[in-house]
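**Q** Have a look at these structures, which come just after this line.
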Structure I
Amino acid sequence: MKDKRKKRHFVETREHYDLLVREGDDPVKDPPALREYMERWDGEAFFAALHLNNTEEVLEVGVGTGRLAVRVAPDCKRFTGIDLSPEAIGRAKNNLAHLQNVSLVCGNFLSYDFHHKYDMIYSSLTFLHIREKKKAIGKVAQLLKENGRFILSIDTSRQKFLDCGERSLRLYPDSPQKTEKYLRVATFSLIEKIQTEAACIFVVKKASR
């Protein structure tokens, strides 16, 4: 008897998100039910941890089409978002066009040459696409000003693949234990660790010299 299971058609992260946008997927325009679903990773607990105050320069790692940025950027002095997907960045530019304090970059966070330091960096549901997690956390530390804050929401499902129709995307599951270890190695001080239904949120501060 033939095995009728479909073989996975693997795509790279950038291709996956490019295709999602071309297919009409824009989380900024999600219906209420889907927004509520996403809040399992970055709901009110996540936003409360950001402590936005209109005076800080902020970087989002994995800005996508601007799902979080549309809420964060208005309360920043200056907002920068970086993402691998050209299609997502293009849509984010449209979604955030009404804001004058926004800069968007299409590039790989690990290899992009930033010429600026930030008061706060945050990321949600992006580290599951990053294999070199220790390196990524180290780069965050380098990009933060003294006493700068990093708010990181990681998925705790340990899922290794993301299936979307006929496509499948390889994931690199996050471990709260290893993440905390990498944060400490990067000389971050743990302020708070928040457990939600689907995520572990780390709120850390760059140690002063």
Structure II
Amino acid sequence: MLFCKKAPVTWLVVGLGNPGDQYDNTRHNVGFAVTDELARRGGFSIQRLKHKALTQSAVIGGQGVLVMKPVTYMNLSGEAVADAARFYKVAPDHVLVISDDVDLPVGKLRLRKSGSAGGHNGLKNIIQHLGTDQFPRLKVGVGGKPHPDYDMASWVLGKLQGQDKAVMDQAVERAADAVECLLEQGLERAMNRFNQK
């Protein structure tokens, strides 16, 4: 992946998560993990505070991209996304959002062209601030809570351990592959390749 700081931004790639060390390696921060993997591959760091997010411009898959990790906390992610989209005049169909999904098995990927928030507060806030749900998203499965009485917030903010951690590490790499594929070859190609049954 070629890194270039001065490329004109035509895409936003937004990893969702919560800022702060206490949230590292939690299910809810999988989006951050994927953007960090893209940064590792490109040899850049996502450290410039702009648009209520840690950001970095790069060329990924031949596209000028602003990689973003909102620092607003998950439930207000839309503030950062809408601010950057307005600034760079990026249309919603060029805003790729990467999030966790409790309705998918651990490590499973699901690319979508658009859709509802599915109960995800970060996606819900982005839909609210963009005024549309017509933006692509890459969902990374973190599995459902182990028992119906288990608190959902505790589940998604829980640290990944053991087998789940190993599976998720592989999923993060595949998710970064999916982002690169989408940007280079288009959404349909990426969906066909990464949305395995």
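**Q** State the single structure among I, II that was used to calculate relative contact order in percent (Cα under 8 Å, 6 or more apart), giving 25. Can you show the working numbers first?
**A** Numbers: I: 21; II: 25.
Comparing all candidates, it corresponds to II.
**Q** To test your reading of the models, identify which of I, II gives 14.0 for mean count of other Cβ atoms within 10 Å over residues 22-29 when calculated.
**A** Derived from the structure labelled I.
**Q** Match the computed value -11500 of helix-only ellipticity at 222 nm (-39500 (n - 2.57) for each DSSP H run of 4 or more, over all residues; to 500) to one of the structures I, II, and report its label.
**A** II
**Q** Let me ask another. Out of I, II, which one gives 28, 21, 16 for semi-axes √(5λ) of the Cα gyration tensor in Å as computed from the coordinates?
**A** I
**Q** State the single structure among I, II that was used to calculate distance in nm of label points 7 Å out along Cα→Cβ at positions 70 and 94, giving 2.1.
**A** For distance in nm of label points 7 Å out along Cα→Cβ at positions 70 and 94, the value 2.1 is produced by structure II.
**Q** With distance in nm of label points 7 Å out along Cα→Cβ at positions 54 and 182 derived from the coordinates and found to be 2.1, which of I, II does the value describe?
**A** On the way: I: 3.6; II: 2.1.
Corresponding structure: II.
Each value in this text was obtained by applying a stated rule to the coordinates, not by laboratory testing. As the structure is a prediction and not an experimental result, all values here were calculated from the model. Cβ atoms are built from the backbone, for glycine too; each structure is taken alone.
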